[in-house]
Structure 1
Amino acid sequence: MSLSKLKNVTYFELNNEMNRPVNGQIPLHKDKEALEAFFRENVEPNTLKFENINEKIDYLLKENFLEEAFIANYTRKFIEELFALINQQNFEFKSFMAAYKFYSQYALKTDDGESYLESFEERVLYNALYFANGDEQLAHDITLEMINQRYQPATPSFLNAGRKRRGELVSCFLIQVSDDMNSIGRSINSALQLSRIGGGVGVSLSNLREAGSPIKGYENAASGVVPVMKLFEDSFSYSNQLGQRQGAGVVYLSVFHPDILAFLSTKKENADEKVRVKTLSLGVTIPDKFYELTRKNEEMYLFSPYSIEKEYGVPFNYLDITQKYDELVANPNIRKQKIKARDLENEISKLQQESGYPYIINIDTANKQNPIAGKIVMSNLCSEILQVQSLSTINDAQEYEVLGSDVSCNLGSTNIVNLMHSPDFGKSVRTMVRALSFVTDESDIQAVPSIAHGNKIAHSIGLGAMGLHTFLAKNEIAYGSKESIEFTDIYFKLLNYWTLVESNQMARERRESFGNFDQSDYANGRYFEKYINEEVVEISPVVQKLFEDIVIPTKEDWQNLAYNVIKYGLYHQNRLAVAPNGSISYINDTSASIHPITQRIEERQEKKIGKIYYPAAYLSNKTIPYYLSAFDMDMRKMIDVYAAATKHVDQGLSMTLFMKSEMDDDLYEWKTTNKLTTRDLNILRNYAFYKGIKSIYYVRTFTDDGEEIGSNQCESCVI
């Protein structure tokens with residue numbers, strides 16, 4: 001919104017009064033007053049008025065704001081009826097932040113930015129019509145899920161659906177680099193193109209030969225991964241989405257790569273400017289063997305990707321380091337160097353303290369839990385996408401001799417608080433799968449053929465969740481308690497079941513399964529054994545009551561599902577992924593993702609505006625004790641919650657560690673201090689590994705002066 005519209009307003013002042021306690025009480029009513037003032041002073045006077053929805057659509061079509069094709073799929077009578085249904089739901093924002101976020105970041109505006117052209121209800125209408133692609137019943141169903149905020153598409157989809165002048169509907173992308181100049185050059189071009197269309201980009205550099213390795217027989221000729229990192233950073237900075245925001249990328253490297261220390265050093269504050277990366281994110285892929293070596297306090301070997309590919313005929317990413325470790329150590333043809341495992345472990349922790357990086361991908365854990373033929377080698381910008389990839393081969397003309405498969409991320413989230421009150425939980429989830437599938441089916445990133453190819457054969461989606469802490473607090477359940485873990489386990493089991501049911505139904509209808517379905521653990525039935533053979537565990541009365549109106553699948557249900565999947569297949573290679581969320585959780589008036597809140601009254605610094613205060617949903621004297629900040633929480637309890645969900649999620653969960661404490665050696669408890677040790681982080685990463693966690697996103701810590709490290713999350717990713 002234009003700053004000229006921010007004169008003589010009271011809503012910011014009213015919102016800010018929440019930060020001034022009255023008689024020791026938080027004046028939460030001030031946020032409601034700010035919300036009312038925002039509509040009275042900003043939204044209502046600055047919204048273009050029309051007689052009815054069809055008159056507005058005609059205007060938006062004429063002025064090139066909406067695409068014609070998706071509107072033409074329906075009769076105008078149906079659109080009127082659908083919009084009437086939306087209005088019957090009596091949607092209202094529950095907080096000033098929710099309304100402000102929608103109107104400042106999502107609502108369609110006139111070209112001069114001076115007037116609003118749509119409400120939340122109308123954005124829902126266009127989303128439902130667009131994703132249903134002419135199917136009136138599906139449009140009806142999507143409408144009810146979205147207007148009742150049981151389902152929320154990720155920002156690229158929610159923002160762009162139906163718009164004539166729009167970006168892509170997908171959130172982020174994953175690409176690999178092979179150990180040759182053609183691949184490096186093509187990958188940099190891919191990064192430029194993907195960043196241009198608004199996606200965050202993950203890049204794996206593990207296949208590149210290390211610094212000092214030979215090129216065409218000449219020793220010490222290779223420059224290693226660091227110069228390539230700089231090229232990618234410059235590419236993302238240059239391709240900045242029409243100047244609206246910086247492109248964003250993450251590079252991943254194996255912990256057994258010889259350049260790993262140089263890789264980590266690029267993010268240090270005192271790094272030389274020639275090697276320092278300022279905006280590029282870092283991630284490390286860690287096989288099981290590293291945890292074994294650190295636990296035993298042994299030395300470890302770093303292996304040359306160049307000699308591995310020469311000796312074994314496969315790129316570094318595709319060799320199982322854990323399985324082959326001893327063989328690699330004994331093989332004189334493999335170039336290697338030796339360091340102490342715990343020294344490297346401490347270097348990782350020190351950098352996480354200093355910068356919040358690197359992200360951690362427990363790559364063997366991810367692959368052991370992966371039911372798809374092939375290998376997961378990396379993740380995305382938020383560490384929740386874990387899909388198999390295959391390398392491309394590029395010739396000197398920059399053409400694909402072998403077209404590999406890379407990844408695009410098509411995301412959406414369930415709102416746990418509202419979905420738990422759905423009149424039909426299963427139907428709600430199945431509708432969400434249909435909405436997400438349209439995004440996948442319509443995505444065709446021609447500028448990067450490996451992305452387009454991977455999407456075409458996989459049909460992957462990523463349905464996630466948000467609002468776990470809100471739901472638990474609302475029901476007076478402590479985050480990290482036995483009951484919270486039980487609830488999380490059942491909730492994600494339900495998501496898994498119903499997404500499988502719908503994917504199977506779509507495979508039947510379309511007579512098509514994802515590529516290589518017949519080689520998956522779905523096709524042979526092995527995937528379903530853990531549910532069919534699961535021992536019955538007694539559920540606490542508190543959790544039983546939460547699910548009393550929701551049907552929980554029995555062993556017989558899982559057996560029937562397994563039979564149908566084996567017989568008819570699955571349309572989607574991947575179905576579930578829990579992103580960190582951001583703006584979409586504010587719009588939904590709920591806590592982000594499934595992690596704990598950081599503040600009961602969150603303070604947000606908005607550009608050009610100042611501070612906005614956002615109270616946790618359902619905050620009251622009754623729920624305050626259950627809204628413990630993540631920074632005051634034993635992170636092992638949070639890991640336990642994530643572990644309960646991880647069992648049922650076929651991809652990953654973006655899990656941030658929130659650090660403000662020091663481990664007490666004697667009591668093995670957490671005491672509130674402002675000191676964080678590398679040992680704390682070492683303990684937590686190992687604990688997460690042993691609990692089956694696939695990935696760790698940022699490490700966010702508070703410093704002694706109250707500044708926060710690791711909170712500069714990528715906008716492409718968190719929203």
Structure 2
Amino acid sequence: MDKFFSPRSIVVFGASATKMNLGQIVLLNNKQIGYEGNLYGVGSQEGDVDGIHIYKYVADLPEVPDVAIFLTPAKTVPGLMEKCGRKGITHVVIESGGFSEYSHGDHTLEEEVLAVASKYHMKVIGPNCVGTVNFDLKMMMPFAFFKNVPAGGRLGLISQSGGVGGSYLGAVAGYGIKPGKFAATGNKLQLDEADFLDYFINDTKTDIIALYLEGFKRGRTFFELARACEKPVIVHKSNRSPQSAKIAQSHTTALSSDDAVVDGAFRQAAIIRVEDEMSFINAIQVVRMPLMKGRRVAVLSRSGGHAVLSADACAKFGFEMVPFPPHFIEKLKTIYHTRVIAHQNPLDLGEIFDYTIFTNILEEALKLDTYDGVLFNHLYSSSFEDKMSRTFLVGVEKLVAKYSKPVFLTMISDREEILNVQMNQSFPVFTSPLESATAMHVSLTYYEQKKARDHRGKEPFYDIDTQAIEVIRERSCQAKRIPLTDEALAICHAAGLQPVKSLVIRNESEIKRIPLHYPLAVKLISRDASHKSDVGGVAVNIRNRAHLIEAICEMKNKIHEMKHPPVIDGFLIQEMAPSGIECFIGGRRDPVFGPMIVVGLGGIFIEIFKDTSIRLAPVTKNEAATMLQELKAYPLLAGARGKSHADRKALTDAICRVSTLLSTCPDIQEIDLNPVIVHPEGHGVSLVDARVFFK
């Protein structure tokens with residue numbers, strides 16, 4: 001991979017010797033900005049462009065270039081790659097588009113490209129991309145002219161779109177952020193975002209990794225790499241439309257759209273997810289500072305009004321503005337002579353105009369163990385305070401480094417002044433108290449998710465009876481149906497989950513002596529009715545034998561009266577579970593990320609409130625516990641308003657078992673456990689219903 005970023009020589013196919021075209025632009029741009037490697041062109045006519053020789057044939061090149069860039073029509077690329085392979089060129093960047101429009105018999109152009117790449121052990125970026133950039137080497141593959149190329153950046157930027165990637169390169173430069181390397185993946189025919197993430201993780205000159213993605217080619221690999229990465233990973237993931245409702249055969253599918261799975265995976269791997277260009281930039285700035293490690297904030301403000309705005313902004317994200325300790329107040333009296341403004345948090349510094357005092361007060365605040373970070377509102381007039389403000393900014397940067405605590409500096413002045421500061425000062429500044437508080441929230445969230453990720457624990461070992469599950473799978477496949485309810489519960493039992501006591505009967509005539517305790521529930525078993533309640537296939541609180549016979553007869557009559565009655569495969573008789581909190585555990589095999597697990601409030605409310613948490617499976621007990629804590633319904637489990645605590649330990653164990661089941665049995669496509677009734681602490685959970693879908 002390093003050859004793509006540090007090539008000693010480059011050849012551009014499609015470069016013209018006589019007229020300006022994209023290939024010629026790539027060559028001229030690299031020469032003009034100072035790339036020191038050898039440059040060659042291959043085109044239809046031999047000639048020279050500003051001292052760069054254009055050859056007519058690959059074989060005539062005086063050396064084997066490290067990288068070949070293609071800017072020729074798509075249909076010509078496989079043949080040219082074949083010639084490159086014979087020459088010994090192993091690294092190819094296909095910037096050309098238009099591949100999907102051409103095919104030759106049963107083989108598309110993409111397949112031809114991959115065949116040639118495999119034959120000569122080539123690595124390929126693209127098609128439809130702009131290649132890579134190494135700012136330190138002043139090496140640029142995009143077909144555009146650049147000037148004033150900065151060096152020494154520590155940011156690695158990956159973009160699926162060349163256009164978005166180019167705009168983001170310009171945007172970060174406008175905020176004083178120097179990129180080090182850039183890669184555009186394009187159509188990801190061979191190399192994808194996981195390959196470049198892996199490269200940047202191991203690149204000693206990259207400290208922060210940021211990506212713009214529209215989709216994942218190898219989501220699970222990307223996730224595993226990010227989860228093991230110590231460097232901050234920031235992702236702007238677009239293309240967030242939900243899946244089609246037509247494929248929602250289970251609650252799990254309905255509740256876990258592609259984007260919801262991405263969200264869960266990102267939280268699990270401590271990937272910072274951003275929504276737009278500005279949040280992308282701010283996240284990069286935030287992780288360049290020490291992280292927030294708690295919610296306690298000291299607010300210092302040169303404006304009383306902005307202090308109020310800061311209080312509202314901090315409250316929005318749950319930050320605590322705890323009072324200043326008495327010794328801090330006493331120290332303030334030695335730093336400046338106070339008059340009418342109260343010594344409280346937020347602290348109004350509107351009466352101070354000595355910048356040395358600002359710095360001293362900020363340092364005293366950073367010294368306090370009481371606070372995890374400082375929000376400082378700096379309102380000033382650029383006409384006579386611009387130089388002092390820049391000196392103050394340098395002082396803030398030194399204090400942040402000295403005390404290893406973040407300062408979220410809101411610079412409030414005229415537009416031209418702020419733009420000048422953001423472009424030319426290395427320390428991050430924000431333009432409103434809300435923007436600063438949002439940045440604090442990003443910092444703390446990343447810290448918390450990274451801490452949870454790094455202390456996730458080990459995945460528990462569970463003995464799964466895969467042989468019993470395979471018997472049910474074969475039986476279901478032979479009958480061309482999903483597992484029946486009793487079979488689905490048997491699969492859960494094979495994973496160590498204990499369903500409530502039950503038995504299966506064919507009809508009411510089999511009801512004689514039932515080895516179960518009343519009250520009972522009766523459920524229709526039907527290969528045609530996955531959602532039993534939708535066809536009147538559930539009856540509960542049955543108190544005696546006569547009531548049970550009556551319930552089954554009524555159920556059969558209702559079904560027979562239907563226009564398209566489902567097949568009656570039998571009836572499941574279950575003991576009624578004790579009351580508790582109805583939860584849901586489900587999972588499915590995501591086409592990009594593989595097995596995933598979802599937990600939420602269950603019963604009839606599952607798709608109404610959609611209160612769920614998602615992770616990739618398998619999960620550890622710590623991860624399962626974190627999933628529960630993310631639920632809006634978590635206070636119910638934690639014993640809100642004097643209620644007894646629910647058995648969260650048993651629910652956590654059930655989540656881990658389902659996630660292990662999905663990971664162990666690749667033939668299980670989806671599974672729903674609803675409801676899982678959670679009883680008071682120490683009394684476990686009751687599993688009363690389940691659905692399983694095999695591939």
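A short reminder: the numbers here are calculations on the coordinates, not readings from a lab. Quick caveat: nothing in here was measured; it's all calculated off a predicted structure. Cβ atoms are built from the backbone, for glycine too; each structure is taken alone.
Tabulated results
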read-out: Parent structure of the calculated result 17.1, given that mean projected area of the Cα convex hull in nm², for residues 213-436 alone is the read-out and 1, 2 the choices; value: 1
read-out: Mean count of other Cβ atoms within 10 Å over residues 149-156 derived as 17.1 - corresponding label from 1, 2; value: 2
read-out: Origin of the value 1.07, where Rg/Rh (Cα atoms, Kirkwood Rh) was derived from one of 1, 2; value: 2
read-out: Structure responsible for 2.5, with distance in nm of label points 7 Å out along Cα→Cβ at positions 389 and 413 calculated and labels 1, 2 on offer; value: 1
read-out: Label whose coordinates, when relative contact order in percent (Cα under 8 Å, 6 or more apart) is calculated, return 14 (choices 1, 2); value: 1
